[in-house]
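Each structure below appears as C-alpha cells.
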Structure P
Amino acid sequence: MRRGRRFLLWGFRTAGEAGRALGSLEQRLMEIVWASREVTVREALDALDTDIAYTTVMTTLDRLFKKGLLERRKEGRAFAYAAAVSRDELQRALAAGFFDRLLQARPHPLPALSTLVDAVGDHDRDLLDELERLVREKRRALDEREPS
C-alpha cells in the first residue's frame, strides 16, 4: 500500500495532515483507550479526571472514530470505543507528517536535516550508527528498483 493511501484510510489526505491531526484531548483519549483496550464515554471521562464536559469527550471520541483511529460498537444506548491503530502506527503517521513538512521546507531542507543528525548524534551515538545503517539500506533498495 502506498504511504498516502494509508493516511486516507485514517481520514488524512496527506502525511502532513496526519502530523497536525491530534489535539491534546485527542492524544489523552487515545492513551486512555490504549491502556483500557475499550472504553465508554463515561469511562474515558472518569479516566481523564478533569472538569471536561461529557459531551466534549463524546464528540472527541466520535471525531477519533471518524478519523479512523478508533472503532466502536453499540453497547445499549452508548458506544464502546477501541483503538483501530496501535500507538506505534500512530506515532509513525505523526512522524511521517513531521518529516513530510520538514522535507518541503523552503528554500531547502538541508539545515533542518543537519540539525536532526546533530540532535541524534548528541543524544545517542548508537542511534546515529543505526541511522547511517538505515540510510545505506534505503540506498541499496532504491538502487535495486532502478531500471538498468
Structure Q
Amino acid sequence: MLKAGDKAPDIVLLDQNGKTVELAKFAKKKVLVYFYPKADTPGCTAQSCGLRDVKDRIGRTVIIGISPDKPEKQKKFDEKYELGFTLLADTDNKVAKAYKVWKKKSMYGREYLGIERSAFLIGPDGVILEAWHKVSPKDTPANLLRALGK
C-alpha cells in the first residue's frame, strides 16, 4: 500500500472531456486524487458530491476523481451533479494498479477485482502527504479538510 512519504505514481489519463490530463501538470499545487468504483452509484455520488460541496474551502488544492468508467460516463456524472472538477477514465486500471487500489473483492460470495475506495493527498513536490485506504464516501471530504487544516 502507498503511504505518506511515498512518491505518487504518475497519472496520464483522459478526462471527462476526452482531453489528456497529467498529474505533473499540477506541480506546485496540492492534489487530492480519489479512486471510486463506478460513477453515478450511491457511494460514489455521495463521495463526489461531498467533495464538490467543500471545494470552495480548499484554496488552490486540486481535486481529481478516478474510476474505470469511460470519459462519456464521467462527463454525464459530472454534469448531472455539477461536480466541477476533473474526473479521469482509468479504463484499463493501470493507474489504480500503480496506486495499489485495484484489489480482490467479494460480494455475495463472489470474488472479483475492483477499486478499493481510496484517496491520496499529494504535495506540490509529488510526494504523498496523506493516504486513506478503504475510506468511507462521507469521510473523504472531512479527511481532506482536516489534512489541509480547514
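Values in this text are rule-based calculations from the coordinates and carry no lab data. Given the structure is predicted, the values throughout are model-derived calculations rather than measurements. Cβ atoms are built from the backbone, for glycine too; each structure is taken alone.
2, 8, 14, 16, 15, 14, 11, 9, 7, 4, 2, 0, 0 is what came out when P(r) over Cα pairs in 5 Å bins from 0, in percent was calculated for one structure; which of P, Q is it?
Values: P: 2, 8, 14, 16, 15, 14, 11, 9, 7, 4, 2, 0, 0; Q: 2, 10, 21, 24, 24, 14, 4, 1, 0, 0.
This figure was derived from P.
Where does the value -20500 come from, among P, Q, when helix-only ellipticity at 222 nm (-39500 (n - 2.57) for each DSSP H run of 4 or more, over all residues; to 500) is the thing being computed?
P
So mean count of other Cβ atoms within 10 Å over residues 70-77, computed for just one structure, reads 11.9; which one of P, Q is that?
Numbers: P: 11.9; Q: 17.5.
Only one of P, Q returns 11.9 for mean count of other Cβ atoms within 10 Å over residues 70-77, namely P.
For structures P, Q, which has the highest computed value of FRET efficiency 1/(1 + (r/R0)^6) of positions 30 and 126 (r between Cβ atoms, R0 = 35 Å, to 0.05)?
Numbers: P: 0.75; Q: 1.00.
That would be structure Q.
With distance in nm of label points 7 Å out along Cα→Cβ at positions 102 and 134 computed per structure, which member of P, Q shows the largest figure? Could the numbers behind the result be given before it?
On the way: P: 0.9; Q: 2.2.
Top value of distance in nm of label points 7 Å out along Cα→Cβ at positions 102 and 134 goes to structure Q.
As an exercise: relative contact order in percent (Cα under 8 Å, 6 or more apart), calculated from one structure in P, Q, equals 24. Which structure is it? Don't jump to the answer; show the numbers that get you there.
Working: P: 24; Q: 33.
Corresponding structure: P.
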